[in-house]
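Trainee: Alright, structures below, take your time with them.
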Structure P
Amino acid sequence: MAKAIVITRALKPEHVAQLQAIAPDYDFFTQWEHPVPQERLGDVEVILGGDGELTNAILDTPGNQLGFVQAHSAGVDYLDLPRLAKAKVLVANTSGIHTQPLTEYVIGAILQRTRAFAEAAANQRQHRWVHEVDYAGVAGRKMVIAGAGRIGTQIAKMATTLGIDVTGVSRSGRHLPYFDRLVKDEAAGPAFAAADFVVDLLPLTPQTHHFFDAKMLASLKPGVMFLNVGRGGTVDTAALIAAIKAGQIGHAVLDVFETEPLPADSPLWTLPNTVITPHIAGQVPHFKTVVTAIYAENLTAYLQKHQLVSHQLDLARGY
């Protein structure tokens, strides 16, 4: 029976050739050039890049051969993980490759705010020489990172270097380096209430959907700086808008949203003290080369031993 591999996200020709050399007995389909035809869906054994609709279409095909899905991203909420688990399909992501860019984004956004760069830019446009600027500073202030993992650890490392007190929040509350303390989700209330900076790094799962709802946002310290670089669905958008308007959130930095692209008529675009970026915080230099290396090592392991060597997901937990 013919076997096929589908690459869903555009790669350079040399990257495709690298993957083809690993699996010479497979037909390759590149969705941006030569999409897999309907009649070949049942032949697809591997998806590289991740695509929820394509994955479901293959799983819907009687007698399908799907065995491995390699996502191009850290978050995989666009995949039906329970269905993939039931079908015994191996799934991997690219968690970790976004660590440095996201750290730079978070620390950069905080410093821009606390060192009053926005005010300086506004004064510059008006040719105003203003000495009376309120520099808040960061030393001695408190940060809470919701979703303390690999990325959170790197952010904590940089934040503590600047003298920020950092609390990590996770399901396990297990110890991680560079955090001043770690607490479980259910015990995090006091930490959130005292935080000057809240960083949302949560994956999107049924348990984390709207984790930051109206009640949670109201429990934060008035004037808190809220940064979401995790997943848009972990925040109730309507509640977030209300909290910003009320001044409960003093400054919001948002890179991810429940609906993407963010609709042109969303109030978030014009709210004061709100910075919006279009889901770019984790962009990685030479991204295609980096992800191809992950694809290649996992594809090799899958074809040789029907197992993965890195980034495999726990489908029951969703990450």
Structure Q
Amino acid sequence: MKTCASCNERFNDGVQCSSCKKYLDFSCASMTEVGWKKLGADRRAQWKCPACRVSSPTLLSPQPTASLDTVLSEIREMKHQLLDLPTLVNDLRSIKDELSDLKKCYDFSSGRLDEFDTRLINLESKVSEFEKVQDTVLSLQSELASAKLELMSHDRRSRLNNVEIKGVPLKKDENLFSIVEAIGRKIKYNCPKAQINYISRVPIHNSKEKLVIVSFLNRYVKEDFVAAARADKDLSTSDLGFQGASHRIYVNDHLSVESKKLLNKTKIIAKEKRYEFVWVKHGKIHVRKNVNCNTFIVRKEQDLNKIV
């Protein structure tokens, strides 16, 4: 880096006076970089800065009359210098065009930057609003999950006295109390009609079959009825007086749709992990790996992670 002797600005490339040996940038030297390079090495070596040209003794004191050869030589030199003038003009025009293009690009870029700034501000505002909405959604999701869990718990409690009997064929003018009494005789558990709150048929989703739902007044009677039915491994339709091919009848706790889905998932995972026991008691899903392990309860889908 050099310092201009005229404006004291630092620059990388410029000219040097052959007289005072000072450095000037192209602007202070009244010359373009292209023009300087076209002077050639000899003429650059003789170049003088404007100050030295003004203070040159040849200009301040009378000079002897120049000879004709000297005048002609100077004219030829001037003519030689003027040969580069058209090139310099073209260079100036080219520089002017480039500057004009640069200005257009700058104006366009400046406009685009302003547009991007506006969009960025709007985007930041929307992100802030979205974060607030997201917090609200997360809070609502948490509340919904809690409400759903509470509803499932309430639904499970409302079914604790219920028994679900599957496999009993539909029959016109059937007497469901008689069917329950017949099942009681087969499983050797006397269940008086007075212990039944209500009994009805309930359709199964995507099936023509209907379950028999029995609601007992006493939960302990219901648990004993289910235990006796499960102990009888061959309870079938023939035991109830139905003709034709005999089919197995199943007596289980009356679970909700969600609880049944959770039970199916539990059985699938337990089978993959080689768990021996999965059963339902008091409306709750119980899991035990083997006789030497403790039992745990699956209340929600996250509890399936316990099956390892």
Structure R
Amino acid sequence: MSRTLVRFLALALFWALPAWAEPPPPPTLSGDHPLVGRVWAPATGKWSSPQGVMEGALGAGIVLLGETHDNADHHALQAWMLRELAKAGRRPLLALEMVDMDRQALLDQNLSDPATLGAALEWEKRGWPDWNLYRPIIGAALAARGEVKAANLPQDLTRRIAKGEQGAEVDGRFGLDQALSAAEDKALSDDIRQGHCGMLPDKAVPGMVRVQRARDAAMAEVLADQASRPEAGPAVLIAGAGHVRNDRGVPARLRAMVPGITILTIGFVEVEEAKSNPAAYGRPPFDLVWFTNRAARQDPCAAMEKHMKKKEEAGR
């Protein structure tokens, strides 16, 4: 084969490569589980690929990325997705559960320097994991000439909703004036109890349900507003996995607010040692499940028990 032909074939191969030719980052968390790094579509029971993920993201108006907050590999994959959107010529609009809406001005004022943005937002003081986990995500959005939006409820409004003192205007805005079905209310209540290790007093559950619904609606509101801008997109939400599940949460609210828009939900799911078949995870309520290693962490229920005891002692 002539040198000219070899060069021609090499160039042809280069230009045939997709815009997302950079592979996803390798896992940083330790483990040798066979599902790690694989992408599964629960509705069809079929495997997908990183290229398939990006094709879906490029075809969507809204992309919801559901994470476990302290998992470094979840954040690395999110940053990779934003970089790939940029390579494809897109300008993602990034919405963050981690920043309250009343801190948007503070976010805008400090956005030019991701290295110090976390300190300006009091990121870790407000209970979120290490800022350096999220910093590459912000950097990727800015490098793509995208925007970053605060998407969570302000804390004072959250407290009022938890106490049932939010008023008719808030109820209407966030859909709290629409009663859940008995099955939906039970499912959400059970999730909240489980998330609090069964230690939440029963009287607190209805308020927590209201707060969860309002947070979902608030995030959907931000995304719907950004998705209406044809010059940019897709709108990308970074949030806890419970907020992006298809059967309720942000997607359900979005379907009512922006009917017809294509929504892609991706749940980054930590593997379990005894479950090496994706079917063993049931049917997770996401369009795609991206399996990752499990982050090492203290027993959350032990920490919750300690917190509840402190609250009990403070109330005496």
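Each value in this text was obtained by applying a stated rule to the coordinates, not by laboratory testing. Quantities reported herein were computed from a predicted structural model and do not represent experimental measurements.
Trainee: From P, Q, R, which structure was Cα extents along the principal axes in Å, for residues 84-227 alone = 46, 31, 27 calculated on?
Mentor: Details: P: 65, 31, 30; Q: 125, 31, 24; R: 46, 31, 27.
Only structure R yields this read-out.
Trainee: As an exercise: helix-only ellipticity at 222 nm (-39500 (n - 2.57) for each DSSP H run of 4 or more, over all residues; to 500), calculated from one structure in P, Q, R, equals -9000. Which structure is it? Don't jump to the answer; show the numbers that get you there.
Mentor: Numbers: P: -9000; Q: -16500; R: -14000.
Among P, Q, R, the structure yielding -9000 for helix-only ellipticity at 222 nm (-39500 (n - 2.57) for each DSSP H run of 4 or more, over all residues; to 500) is P.
Trainee: Can you say which of P, Q, R returns 16 when relative contact order in percent (Cα under 8 Å, 6 or more apart) is computed?
Mentor: Numbers: P: 16; Q: 11; R: 30.
Label of the source structure: P.
Trainee: Assign the value 1.03, calculated as Rg/Rh (Cα atoms, Kirkwood Rh), to the correct structure from P, Q, R.
Mentor: P
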